[in-house]
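Enquirer: Quick heads-up: structures coming right below.
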Structure 1
Amino acid sequence: MCFGAFMGQLDASIVTLTFPSLQHEFDAPLAAVQWVSLSYLLTLVALLPAVGRVADAVGRKLVYGNGFGIFTAASVACGLAPGLGWLAGFRVLQAAGAAMLQANSVALVVGSVPKTKVRAALGVQASAQALGLALGPALGAELVSTLGWRSVFLVNVPVGVAGIVAGRFLLPRTRERTPLGRFDHAGLALLALASTALLLALSGVSGLRMPAPAVAALALVVPFAVAGYAWRERRAENPLIDLATLRPSAVSLGLLGALCGYLVLFGPLTLFPQTLGTHGAAGLVLACLPAGFGVAAVAAERLLPPGIGTRARILLGAAVAALGCGILAVAPPSAGLAGGILFGIGMGLGVFIPANNSSIMGAIPRRMAATGGGLVNLARGLGTAFGVALVTLCLHVGNGALALLALALSGAVAAVTGLAGGGTRTVRP
């Protein structure tokens, strides 16, 4: 499971380092190049809930292992892509494999350890994510500088092969399964439509060459698609997302907090390659963010007093991340200072994210663990996508300071979710 967490985050943190090279090679604005990430993230957003349902029905190990194979093959295709459009298309295929990994990862962890060890186990998984994130910027900078942007996709191949072999022999089989029933294709289409329309509209006001009426039309589509999706899910025999799952505050507010937390985590990965000027400088500075995340994810259980519960960890971690982004927005530009503050932001997120995920999963029935894991990763995908889109928009209309202030506001929202309802655990069978 840690192989999948590592590979997914390695890929996520490397890809943004290729943006300047892709802009130069294909003579494209950032608003167009960002779709190398957004096409991937939109596919994740569309598939994660569905894959979670399928995994609950047919077995998580089967879906997880096939996901490794698809992701690895698509990584090869991305490395050989002849153009920007082809690359974005192959990223869709890569995301299909990633959805099969991510929708199952949290559920496999929860199903493999005693309930009393869930938070610690999720911390170990988060540390694997952090290791992938930490290696990504520095490794990506070195690969892009020496071997070119294609190499950042091909680096996934050996990790993917190792994951396929390890998963075959080490992963537990699913013992409790939920019947799949009829699949909610209409709900999936409406969810994908709402997400795609929103991100396309944001791209249209961020420098992507689109007529103004098209941008306005896309913006109008979003509320209608969201309303249609909610109407459909309330009436569907087997809804894509059971809206009753969202009723506990620990779930609904926790998912909002997760979205904001991942927005803060991934926003700087898009921002600093554009503002620091060189691959090497951006890679070294950005490595500090996931390094802090990894330290906190692994050591929080030992460093924080035992009396600090889940709700307090959610509030503390998000507040530290928001404060760090605010300081970066007003501090004088300095790579050394930025690296130190990013390390602190990462530590805050390393406390916040495992505690928040534990709170969400604790309020969802164990038999629906993969569906709950899909919701967590849906929030992660949306947060990551909005992080890329928000930073791109802020750079187009303002500067890096504006982007950092927006990230600080997102961190503050995550803190408020912890204060309002995070950590409220509802134990159900």
Structure 2
Amino acid sequence: MKKYGKYWGVYEGQLPVLIVADTKLIKQINVKEFPNFANRRLMPGNGPVMKYSLTVLQDAEWKRVRSYMSPFNSAYSLKQLCYLIENTSDNLVAAMKRHHDAGQYVDVKEIFGCYTMDVISSTGFGTDVNSLNEPDSIFIKNVKKFYEIGALSPFTLLTFGFPWLAFFLDRRNWFFNIVPPAVFNFFADAIRKVISIRESNPAESDKRVDVMQLLLKSHNTSLDEPGNNGTIKHGLSYNEILANGFIFWIGGYDTTATTISFLAYNLALNPDIQERVIAEIDDVMRGRECMDYKAASEMKYLKMCVDETLRMYPPSQRFDRQAKEDIDLDGVKIPKGMCVQFSSFAIHYDPDNWPDPEKFDPERFTPEEKKKRDPYAYVAWGVGPRSCVMKRLGMLEVKFAIAKILLKYRLRPCEKTQIPIRVKVSNLTQPDHGMFLKLEARTDV
């Protein structure tokens, strides 16, 4: 940004891309001109089922499918699922205790990955995968395989270096898939089993409020019929249920685990801030036997710490939109078909909006400070109608995990803690060589 300003052009292989870090353009593209930028760049290799996922669908089809997933993120649904999140948070603390009692450092990215897998499985599918007690479970192994696709994988090199060839091969179902077939088949089989159980006991299943039941209630079998020409405008097909069940199971694993990990890291390195969080948690939980939605909502300072962590370490390093038609945005000409990419790190480390951006400072997110700042300087959850559909669940997962841990322990750096932390060069923000902390049992409780 220092060299080119707040928007500039690059080539990703053979594809010209406009990189944007200007808040005015962020708003214009993602909100005001959203109909022209409603879609993400279409990538090859999605396969016959994954092309129906929210991450791939476009225009009216995307809007229809999203409308059936959004209710899961409502306060009503989340309140009913908090007991599952709390149970898993208690299992997390028990797993942490085993490390503490054995005098071991904790690879927080690994243990929080098990936590998020267990939360997603229980709140989304009513499935107990018990990753916190079995960190080498088949579920964890398969989700890790998915995230092993790197910047130098054959798929990535072909897609960006020779996009015309990648699409040519994709149309013939040759050579590659974004999702490794073995990984997709594993989770698809798990989802099919859940569907079979639900359909065999509809009376009991109707009482559930999880993602799977939400999708199943929207199932329109007419959409499954061969030759359906897209004239049906309601409900979900079986493949749409399968694809979006998969995205929910996979997508919530890494991003939320990474956020909890970086928050734990920030608190460990800033003990004064950690003490304020502990004081708030103690105050909110005093007289309560369990943590619930209301208790989580009252933890305002903890949320400020989460928001600041997401600013410093946004889960996705970039997101994109594609222009449907030529457009001129106050002199910035974007031709039809051009990919516009938003650099989360460039936006979140712009000193014009974030003074001293390298500093962990939750005070940036007081109501007073937020009013002073352009709201489009913060893109941790995406922006506009296509922002993260599960952000409220993600925030709850983070709050429950950290609150439960800090009721028993303080987080401290250890000999293996990397200071400063190094982040991988990837689309997702991840620590480069693990993230190790130690636990100090609280004596003031």
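Each value in this text was obtained by applying a stated rule to the coordinates, not by laboratory testing. The shown structure was predicted, so the numbers you read here are calculated from the model rather than taken from an experiment. Cβ atoms are built from the backbone, for glycine too; each structure is taken alone.
Enquirer: Assign the value -27500, calculated as helix-only ellipticity at 222 nm (-39500 (n - 2.57) for each DSSP H run of 4 or more, over all residues; to 500), to the correct structure from 1, 2.
Expert: 1
Enquirer: For which of the structures 1, 2 does the calculation of distance in nm of label points 7 Å out along Cα→Cβ at positions 46 and 366 return 4.6?
Expert: It was calculated from structure 2.
Enquirer: Where does the value 20.2 come from, among 1, 2, when mean count of other Cβ atoms within 10 Å over residues 22-29 is the thing being computed?
Expert: So the calculation was done on 2.
Enquirer: While we're here: Can you tell which of 1, 2 yields -0.47 when log10 I(q)/I(0) by the Debye sum over Cα atoms at q = 0.08 Å⁻¹ is derived from it?
Expert: 2
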